[in-house]
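Just so it is clear, none of the values below were taken in a lab; they were calculated from the coordinates. Note that this is a predicted model, so its numbers are computed, not measured. Cβ atoms are built from the backbone, for glycine too; each structure is taken alone.
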Structure P
Amino acid sequence: MSRLFSHRSGNLFGGAVDHFVGYGNVREGGLADLPGALKRVMAGEPDYISIQPGAARHLWPAYAGKAALVIQAGCFTPDDRISQLIATPEDAVRYGADALAVAIPVRGDTEGHYIRWLTDTVNAAARFEMPVVAHVYPRDYSNGCNIVFTPDEIAYAVRIGFETGVDVIKVGYTGDFDSFKETVATCPVPIVIAGGPKTEDLLGALTQTSEALRAGAKGAVVGRNLWGHGDTTMAARAFKCVIHDGMAPQDALAAAGT
């Protein structure tokens with residue numbers, strides 16, 4: 001855990017480049033050039049990188065030791081078209097990882113299947129004393145199948161995380177300070193926020209991160225709102241200013257060089 005929360009602030013800033021399933025047209029967007037995206041994120045000096053095992057195999061040797069490595073084992077689409085675990089704790093050890101992440105959806109008929117993913121992974125990882133980071137995404141079926149961030153659903157996602165024994169829980173921010181603060185206060189393990197749906201601009205992403213930190217979150221693991229807003233390295237620096245230095249979002253943008 002100390003390798004994940006290595007900064008003196010006690011908070012964590014992670015970069016997520018683990019979005020290959022359900023990403024859409026891989027020739028478009030911030031991850032169209034995955035090696036380039038990883039290079040730009042790493043230039044911003046994040047505390048850790050969350051990445052799929054195959055990508056880590058090919059790309060991580062150039063960055064080993066420069067940030068903590070978290071292997072993403074969960075591979076799903078919200079509609080369950082894809083539902084696979086693609087890495088084990090043994091795989092993570094072989095790659096030299098510092099933790100194993102498991103992304104799961106909750107709610108719906110297949111929820112028990114995904115909860116089993118988490119519990120089995122936690123039990124297997126314990127043999128290696130490897131932390132498990134749960135990325136938990138509640139689903140809503142009222143209009144198709146969509147990932148949601150309402151206060152009740154995020155509280156439920158957090159409960160799933162810590163009752164399955166994970167070490168860190170990553171969830172989306174609710175957008176409601178009081179409800180999120182209450183959820184954080186009743187959780188015995190660190191909560192970090194996901195970057196969430198891409199915001200209109202970087203300031204919006206920094207603002208929701210700042211609010212979540214004030215509510216008790218211990219950092220953020222950011223994907224689309226990191227490599228999806230133009231200058232990825234500058235965005236990483238701005239997130240670090242908010243997460244580690246406690247800067248106001250507007251000040252963080254200025255300090256990062258916008």
Structure Q
Amino acid sequence: MDGKVSRHIPAEVRRQLRQEAYFGCAKCGSPILEYHHIVQFSEQPHHDPNEMIALCPTCHRSLGKMRRERCYALKENPCNKLAGKVRGELGSDADTTSFMVGSNTFIDTPVIFSYYETPIIQYSLDDGQALLDIYIPKEDMWPDILVEKNDLMVNSGDKWDVDFRTNFLRVQKVRGSSYFQLDLRKEVAEIEGQCSILGQEFRFNPTSTNLGTALISGGRFIRCGSGISVGDRRHKLHWPNYGMAHPRAIFMPYG
């Protein structure tokens with residue numbers, strides 16, 4: 001062993017830097033990240049998270065030429081700390097033909113999962129590009145993870161890690177668990193995750209879809225208007241919004 005420090009930044013250091021920056025660039029909030037050595041690696045070979053900062057590629061280029069004091073100040077007060085949210089845009093250069101969600105395949109089935117006639121996971125295809133709409137609610141039914149035509153928002157407050165690479169997203173609430181994962185890198189896009197809606201638990205695992213005590217595994221939904229639907233067809237769930245006098249989730253007669 002010659003004692004040399006590899007230039008490869010350990011995964012745990014990268015995660016720690018993402019977490020302290022609330023999962024976005026310390027300067028602008030972008031979730032696409034690089035990791036800057038405030039004390040230059042050429043000056044002192046190290047991967048000390050106390051002397052590093054998470055930055056997007058654009059801010060990395062500019063801040064790399066600024067005084068160290070500026071980087072330390074940003075490290076103490078990153079952009080997303082006040083916002084409490086991570087924002088980005090999903091996309092892929094791969095042509096998406098279908099989705100694998102909870103071990104089930106969805107082909108030409110735009111609504112993958114709905115709850116009381118309200119889509120939770122749905123998609124459209126625009127010249128092979130998947131455009132996603134996803135609503136994973138918090139306990140109060142406001143969005144915890146929200147995707148609208150690939151525009152992404154993740155609440156950062158109670159997250160252990162948010163790893164985002166444009167065509168890949170993994171959100172963890174606790175170490176070693178997967179709260180939500182989206183992979184657009186292949187022809188068959190993959191979604192895994194879990195959510196609770198008004199006390200009902202739903203899990204989309206690599207081996208099955210768990211809807212409370214019911215389990216669906218290895219199914220194929222081809223040219224269906226809607227894939228998996230929970231709830232009667234007489235009522236529709238409406239998410240809370242600030243146009244309401246008293247914002248809250250409500251059920252309205254439907255059909």
Comparing distance in nm of label points 7 Å out along Cα→Cβ at positions 188 and 204 across structures P, Q, the largest value goes to P
Between structures P, Q, where is distance in nm of label points 7 Å out along Cα→Cβ at positions 12 and 236 highest? Q
Value 0.92, calculated as Cα Rg over 2.2 N^0.38 Å from one of P, Q, is from structure P
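For structures P, Q, calculate distance in nm of label points 7 Å out along Cα→Cβ at positions 36 and 76 and state which one comes out highest.
Values: P: 3.3; Q: 1.7.
Structure P comes out on top.
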Taking distance in nm of label points 7 Å out along Cα→Cβ at positions 68 and 100 from the coordinates of each of P, Q, which one would give 1.7? P
Looking at structures P, Q, which one was distance in nm of label points 7 Å out along Cα→Cβ at positions 156 and 212 calculated from, given that it came out as 3.8? Q
Suppose you compute helix-only ellipticity at 222 nm (-39500 (n - 2.57) for each DSSP H run of 4 or more, over all residues; to 500) for every structure in P, Q: which one lands on -11500? P
